[in-house]
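Coordinate-derived values only; no laboratory data. Not measured: the values here are computed from a predicted model. Cβ atoms are built from the backbone, for glycine too; each structure is taken alone.
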Structure I
Amino acid sequence: MFEQVFKNIDDILHKDAGCGSELDYVEQTSWVLFLKYLDDLEKDKETAALLSGKTYEKIAEPKFSWTTWAAPKLENGKIDHNALTGDDLVDFVNGELFPYLKKFKTDAVSADTIEYKVGEIFSELKNRIQSGYNLREVANLIDELRFRTHAEKHEMSHLYEGKIKNMGNAGRNGGEYYTPRPLIKTIVKVVNPKIGDTIYDGAVGSAGFLVEAFEYLNKKGLSTTEVETLQKKTFYGKEKKSLAYIIGIMNMILHGVEAPNIIHTNTLAENLADIQEKDRYKIILANPPFGGKERAEVQQNFPIKTGETASLFLQHFIKILKAGGQAGIVIKNTFLSNGAAGSADASLRKELLENCNLHTVLDLPGGTFTGAGVKTVVLFFEKGKKTQKTWFYQLNLDRNLGKTNPLNEKDLAEFVKLQKTQAESENSWTVNIKDIDQTTFDLSVKNPNTPEEEPLRKPKEILKNIADLDKESATILNSISEML
């Protein structure tokens with residue numbers, strides 16, 4: 001049901017003058033979808049309150065509730081066709097609804113409430129659907145969706161992830177929004193967070209890492225206190241770009257985290273010297289943007305000066321991780337070997353190896369990230385212990401990865417299994433850090449266990465083989481001629 005509705009909405013938005021790309025389709029579907037989801041969430045809370053003899057006060061005034069402006073119903077349950085449409089609907093949404101919802105940010109009692117998050121979302125978003133008739137069609141379609149059962153919510157959040165994936169592959173802002181879910185699930189499994197851990201992503205994007213960590217921890221049988229901890233004291237993120245920030249918040253709310261602790265800020269604008277113990281997190285899961293360049297004034301916030309965004313993020317993550325805390329970070333594979341002694345990359349490798357235990361490196365094949373031409377690795381480390389040994393795993397697949405043939409969890413199953421004991425295999429090996437170059441700290445991925453390939457033949461040998469084959473062919477042709 002959800003899949004067909006999403007497809008129909010895309011078809012409508014494709015015809016609208018205000019929506020020009022997949023990014024616009026996701027953004028505009030998101031705010032309408034979010035308000036319908038909020039309406040269903042409030043109905044559930046109202047029912048729960050009645051059952052316990054309490055009253056529930058809805059977030060929005062009646063005039064601005066979904067059932068008033070988006071889907072007013074007749075007594076028979078059908079949509080009232082006298083509902084706002086055309087210019088009247090667009091004027092109401094732009095002139096009244098958005099300004100009203102935006103005010104929630106200043107009126108909310110605290111930042112960890114859903115009211116505050118609603119205010120943040122509508123402070124950042126704009127309605128880009130120019131035709132009120134198109135907007136009416138979209139609202140009618142979304143009103144058909146139900147988010148009341150666990151199965152319905154799960155299906156909807158899964159398909160919403162699919163839309164974010166399409167957005168990440170839509171060209172503009174490329175793969176910044178989307179890390180393949182099988183890879184995220186694998187990173188979460190290896191890091192193995194527990195209830196009570198604080199989990200942080202300083203380059204949160206569409207919040208994929210936080211969503212998967214929530215799914216991993218949100219098991220049946222949690223106590224009321226544990227549920228409260230998961231909802232309010234577990235997940236933290238920062239995001240610089242407006243659209244990614246909004247999509248990230250909505251993605252978490254649609255997955256069941258009601259008031260995500262995601263802040264709209266440039267993480268790298270924070271001075272590392274200002275980070276105190278109270279600011280630190282137990283778990284860090286992230287895929288910081290790579291290839292970006294940061295200005296000189298941003299670099300001043302870091303002891304190791306470099307314009308490479310991912311290297312600045314890595315410094316930030318090392319600093320903001322608690323002692324004994326665990327991290328799983330995706331980074332370009334060139335980080336392992338780039339730079340001569342004394343360079344920024346060599347200094348950062350030294351910093352990582354001396355202040356953290358880099359216990360595991362997962363080397364990923366090209367094509368893992370759709371549309372990104374770079375190869376990546378995942379660094380798994382614990383803060384507070386010096387690295388003695390690092391276990392490497394090289395993911396070697398018998399197929400090329402791409403849009404039609406993406407990475408899946410089965411591809412990573414051997415890695416997860418072997419990582420538990422850091423066993424040696426054809427794809428895995430251990431490096432003693434005392435054996436690497438102590439000036440460059442080069443951690444190049446060189447698998448010593450790869451089966452040796454047949455040595456290449458010398459040119460003279462190849463020419464002799466060609467001559468022998470020619471002689472054999474001539475003999476066969478002569479035999480055939482004699483038979484004719």
Structure II
Amino acid sequence: MHPCKECALLMTRRHFFGRASAGIGVAALAGLFAEDLRAEGGLAGLPHLAPRAKRVIYLFMSGGPSQMEMFDYKPGLDDRRGSELPDSVRQGQRLTGMTATQSSFPVASSLFKFARRGSSGAWVSELLPHTAGVADDLCFIKSMYTEAINHDPAVTFFQTGAQLAGRPSIGAWLAYGLGSENKDLPAFVVMVSKGSGQPEGGQPLADRMWGSGFLPSRFQGVKFRSAGDPVLYLSNPAGVSAAMRRRYLDDLGRLNEAKLRAFGDPEIATRIAQYEMAYRMQSSVPELTDLSSEPEHVFEMYGPDARKPGTFAANCLLARRLAERGVRFVQVFHRGWDQHTNLPKEIALQTRDIDRPAAALVRDLKQRGLLDDTLVVWGGEFGRTVYCQGRLTEDDYGRDHHPRCFTMWLAGGGVKPGLSYGETDDFCYNIAKDPVHVHDLHATILHCLGIDHTKLTYKYQGRHFRLTDVHGKVVKAVL
């Protein structure tokens with residue numbers, strides 16, 4: 001619509017008196033600005049308790065990594081290989097459409113060797129020699145469970161605390177509640193890598209996984225790209241100098257501020273803030289992503305892929321640099337863990353991608369004194385079944401999605417190092433001890449950051465929402 005026509009339509013009697021009532025309007029606008037300013041540095045009253053962590057690096061293995069190939073050692077399954085999974089273990093639990101019609105559910109024991117690692121004696125498989133080297137710094141939770149059985153709702157559940165799209169992601173909640181420690185970088189940064197040998201496509205990751213939902217959009221994650229500008233539209237257009245850009249933003253800011261005074265729309269405040277953030281990022285992001293200052297021993301620690309933009313190794317190195325600069329929440333997604341068939345070969349490729357960089361990240365943070373106040377989280381959206389999907393052979397098998405039990409690990413930021421928490425049954429099908437739900441994990445992460453998960457809320461459509469929805473408890477035994 002033409003601006004003059006839009007203005008004429010808006011100048012109704014109600015609109016005229018609404019603008020004329022300056023006393024009430026100015027008071028309301030002052031409250032809006034005050035709330036917006038608090039959001040820049042976090043909400044008033046947070047943190048609720050003394051935090052152990054200042055920031056989070058979340059390494060998300062998208063696709064559902066198999067716990068039985070990496071961390072949950074079940075030697076008794078070797079003698080049961082090929083036998084039918086007992087009905088007493090399955091207990092009539094729902095299956096995905098990919099295996100629900102199978103006439104047989106043969107047990108598939110892992111082909112990989114395990115050993116106890118470090119003084120903690122944590123079981124880690126031969127697939128993860130570098131992770132095994134930092135086992136004493138890790139806290140393994142072997143009794144994770146979720147309610148979702150398919151990828152999109154399961155990833156959405158881990159990111160937002162709900163299986164249906166539309167809620168704020170965990171990073172957005174933290175950006176909203178705690179703000180950023182660095183005014184020149186976003187509070188929430190996202191990077192995505194693809195597994196070796198994985199075809200284009202596969203399980204998608206929608207941008208809403210790091211969205212702000214019903215929170216103001218300034219709190220959504222900023223995705224860094226591996227080619228071209230790390231952030232879209234960061235460079236000035238051809239022929240536009242830095243001085244011209246500054247004058248343009250100043251004029252645009254004044255126009256937006258006039259609209260904000262007229263309408264009080266918080267999204268206009270977001271627009272103003274994000275234009276200014278983008279301007280500051282023009283200098284902060286190139287410095288961040290320029291790895292030329294990193295010494296050779298750092299690249300050696302993260303592995304040869306650390307020099308290749310967009311790889312998991314390069315993203316882990318960038319995650320450390322972001323943590324150093326005070327970014328509140330860094331999420332590194334690594335795709336390609338959906339191994340329904342050909343699992344032994346494919347998981348070896350995946351673990352080769354992530355083992356050395358993930359262990360290097362823990363070591364690097366520890367050497368720099370950052371691990372104490374940085375919480376590192378590793379895990380996927382669910383685990384894999386003990387029974388084989390498709391045909392079981394001596395050297396090949398696949399596994400279906402399994403939400404009933406799987407393994408994640410945490411490091412730093414107030415969690416106990418060298419701890420293995422929770423147990424699964426002999427078939428790695430059900431939890432035998434100390435179950436940990438997705439909401440429990442979220443509550444524990446927030447607790448490490450000094451947040452009472454029941455008090456970080458946002459009123460939307462008449463009720464107060466929170467990341468943990470209506471339940472969840474802090475897993476104090478891992479703290």
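One of I, II was used to compute Rg and Dmax of the Cα atoms in Å, and the answer was 24.5, 82. Which one was it? Matching structure: II. Taking mean count of other Cβ atoms within 10 Å over residues 258-265 as the measure, the highest value among I, II is held by I.
Here distance in nm of label points 7 Å out along Cα→Cβ at positions 114 and 130 is compared for structures I, II. The highest value is that of I. Consider the structures I, II: one of them gives -13500 for helix-only ellipticity at 222 nm (-39500 (n - 2.57) for each DSSP H run of 4 or more, over all residues; to 500) as calculated from the coordinates. Say which. For helix-only ellipticity at 222 nm (-39500 (n - 2.57) for each DSSP H run of 4 or more, over all residues; to 500), the value -13500 is produced by structure I. I have 11 for relative contact order in percent (Cα under 8 Å, 6 or more apart), calculated from one of the structures I, II. Which structure is it? Matching structure: I.
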